[in-house]
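Got some structures for you, see below.
Each value in this text was obtained by applying a stated rule to the coordinates, not by laboratory testing. Bear in mind that the values here come from a model prediction, so they are computed numbers and not experimental data. Cβ atoms are built from the backbone, for glycine too; each structure is taken alone.
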Structure P
């Protein structure tokens with residue numbers, strides 16, 4: 001009952017393989033219900049923002065997770 005975000009790779013132009021799964025840390029937070037690709041750190045590559053609308057903590061509600069697109073510079 002935790003949200004997940006799946007990343008797929010196209011294989012042989014017909015099949016999709018799962019290359020990465022990101023799993024939420026909290027039950028019923030609606031993790032992954034809203035997502036956005038945007039260049040948050042201004043490095044020229046899109047990063048992934050994932051919303052968790054019903055995330056809850058001490059006196060706080062809602063969360064946005066930022067996953068940076070890291071490129072190997074070598």
Structure Q
């Protein structure tokens with residue numbers, strides 16, 4: 001019957017899900033979070049460093065309201 005495929009489906013799904021879980025766990029150990037951020041190009045690295053400088057974390061999404069204003073002289 002159709003339900004005979006359930007064990008095979010569970011095995012295939014589990015095997016395909018292991019690499020994603022492994023990478024998430026590796027990122028948690030190395031970087032302290034589970035997010036992946038590609039830093040292949042100079043522009044991507046610059047944006048990561050900018051976000052890290054402004055917010056303290058390169059993975060935190062913020063808007064203009066969280067960027068401090070410059071003091072007027």
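Hey, percent of Cα pairs over 16 Å apart derived from one of P, Q reads 59; which structure?
Working: P: 59; Q: 68.
Of the options listed, only P reproduces it.
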Answer label among P, Q for the case where relative contact order in percent (Cα under 8 Å, 6 or more apart), calculated from the coordinates, equals 23: P
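When Cα extents along the principal axes in Å, for residues 20-59 alone is computed for each of P, Q, which one produces 34, 27, 14? The partial results should precede the final answer.
Numbers: P: 34, 27, 14; Q: 28, 21, 11.
Answer by label: P.
Where does the value -19000 come from, among P, Q, when helix-only ellipticity at 222 nm (-39500 (n - 2.57) for each DSSP H run of 4 or more, over all residues; to 500) is the thing being computed? Present the calculation step by step, with values, prior to reporting the outcome.
Values: P: 0; Q: -19000.
The structure behind it is Q.
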Mean count of other Cβ atoms within 10 Å over residues 28-35 derived as 11.4 - corresponding label from P, Q: Q
